[in-house]
Structure I
Amino acid sequence: MNQLEKFRDIQTFIFDVDGVLTDNRILITEEGHLLRTMHIRDGYAMKLALRAGYRIGIITGGSSQGVSKRLEGLGITDIYTGRFEKMEAFEEYVLKYDLDVKTILYMGDDLPDRPVMRRVGLPTCPGDAIPEILEFVDYISPFKGGDGCVRDVIEKVMKLQGKWEV
């Protein structure tokens, strides 16, 4: 099967936050606030995907209010925070919408993501994921976490399905 063929059936995207939507770094202020950065093009692609009718879920071990506000501002409503054991959140999400797991793309970068990746139709990762993830997934984005990897997979799916705005 052509590698891109797996992108053709995707209807739902699920993303980790740290290392996928961010670059795995946090800036710590003197007051103890933890700051992250996200790529604006990833946000734009997520908005386009939602507008085109795709589902987007977020499952993260972190619990940043700032991250949640940013994602909610993009229109994402299914945000599971503080979930170090991600499988439970994944199962909740799948049951909530009665999803076919074969139509789900999941992007993660580290060991806590692997159990979910084993269940989905298309496990993917950023180019700078850990080696145990790089050797496991069906697609490795040429972009690093926080540097457009989310845009990369969303754009591939939407272009293959004729839904990408030009």
Structure II
Amino acid sequence: MIFITVGHQTPFDRLILAMDDWAQRTGERDIFAQVGRSDIKPRNFPAVPFLSPEEFDRKMREADRIVGHAGTGTIIAALTRGKPLLVMPRLSSRGETRNDHQIPTAKHFAGQNLVLAALDESELHECMQKFVNFCPKQTLQDAASAQLIARLRGFIFSPASDLRPI
């Protein structure tokens, strides 16, 4: 199943419409979407405005692939579950976000081979062909490593005199 998620802050109709068009063209129907506060009703797959945290987690675990906006929450959620993720960043010029912070986020994670990134609808259709065989280079742990925790504890509990600028 392909799980589409747009997050909870604002609708992302451009992504939903592009995926609905892709589903129509390909005949793919094993898709479920969380569309946020949107008036868009996809014709080719079921969609709901919001999911409870438990339902969201279940959909993420059940999904074979995830398509979403390039929010860090979505990226981290997919990577901690080891799920292939295709992101399309929201654009401020389209009124989808306050600024274009999702563009460098998408490019960074794609550059690390952790996600596939499509910067617009035509790239989304192209990336969907690659998505079938895409596997993230690595996954993220859902908790900090023991080494990181030890280093943070050392920093937090070190005397203030040890915190000189370098």
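Quick check on the output: 30 is relative contact order in percent (Cα under 8 Å, 6 or more apart), derived from one of I, II. Which one produced it? Considering all the candidates, the number was obtained from I. Quick check: 15.4, 46 is what I get for Rg and Dmax of the Cα atoms in Å, for residues 112-151 alone, calculated from one of I, II. Which structure matches? The read-out was computed on structure II.
Taking volume of the Cα convex hull per residue in Å³ as the criterion, the largest value within structures I, II is that of II. Out of I, II, which one gives -9000 for helix-only ellipticity at 222 nm (-39500 (n - 2.57) for each DSSP H run of 4 or more, over all residues; to 500) as computed from the coordinates? Source structure: I. For the structures shown (I, II), distance in nm of label points 7 Å out along Cα→Cβ at positions 8 and 136 is largest in I.
Looking at mean count of other Cβ atoms within 10 Å over residues 48-55 for structures I, II, the greatest value goes to I.
Out of I, II, which structure matches 0.20 when FRET efficiency 1/(1 + (r/R0)^6) of positions 24 and 80 (r between Cβ atoms, R0 = 25 Å, to 0.05) is calculated? The read-out was computed on structure II.
Readers should treat all values here as calculations from the given coordinates under stated rules, not as data from a laboratory. This one's a predicted model, so the numbers in the text were calculated from it and none came from an experiment. Cβ atoms are built from the backbone, for glycine too; each structure is taken alone.
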